[in-house]
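So, here come the structures, one by one.
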Structure P
Amino acid sequence: MALPFTNQIRTLRFLAGEMTQAELGERIGVTRQTIAAIEAGKYSPSLEAAFRIAAVFGKPLDDVFQWQGSDGVP
């Protein structure tokens, strides 16, 4: 089952000089596998991890993660 949010992590990594999942993981203190799962929408990051990811890219949280509620309303 897909999570009720999407993210722009892959695009942001590409725009940041093709940053790897491992590099992003190191910068926020999680494993490459965790970044891969978040990116694929298979794992919901903690609020702290979400803010850390946004901070790495210098973006507000809602530029990185987009919520899609169960009723289809953001």
Structure Q
Amino acid sequence: MTALAIGVTVNGEDHLLTEETTMRQLLEHLSMPPKGIAVAVDGVVLPKSRWDSTMVGKGWTIDVLTAVQGG
């Protein structure tokens, strides 16, 4: 069975992924660090505990935010 391509937007940029891509796989593909980031899907934070089990969905708008120190 061939995986279908789905379109998502990550930090304002469009990406094509296979429908079997987990959130963690997407973050690795984008070379995001494993720590110090938060992920929101359509404006709702996705807990890190769900990154391995959540398959990225067609049309999702994903925001990856990095923690910044300072004042």
Structure R
Amino acid sequence: MTSNDSGREQLASEGVDALRAMAREERGRAGQLAAFLEDVAANGLPDPEGCTPWEELRERHLAELANGQTEQRVA
């Protein structure tokens, strides 16, 4: 790492690439969340009978983590 005129340390190219990849993923998740919120605003809350209980989602996610399946997603 090297410093620039602002006193900030420059990252190695691998670090730059990793941070940019994280930024893309976060933008994607933010877009999904924004779309969901816009849908709720336009159409109201979903029918609870048609939704998966949060406890079931939690248990499914914990099982996936235990099996090494750690894909990130927005419900």
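Please treat every number below as a calculation from the coordinates, not as lab data. What you see is a predicted model, and the numbers here were worked out from it, not measured in a lab. Cβ atoms are built from the backbone, for glycine too; each structure is taken alone.
What to note about this one:
- Read-out helix-only ellipticity at 222 nm (-39500 (n - 2.57) for each DSSP H run of 4 or more, over all residues; to 500), computed value -20500, structure in P, Q, R: R
- For the structures shown (P, Q, R), mean projected area of the Cα convex hull in nm² is largest in R.
- Comparison of P, Q, R - label where distance in nm of label points 7 Å out along Cα→Cβ at positions 16 and 48 is highest: R
- Structure from which 16.0 was derived, mean count of other Cβ atoms within 10 Å over residues 8-15, options P, Q, R: P
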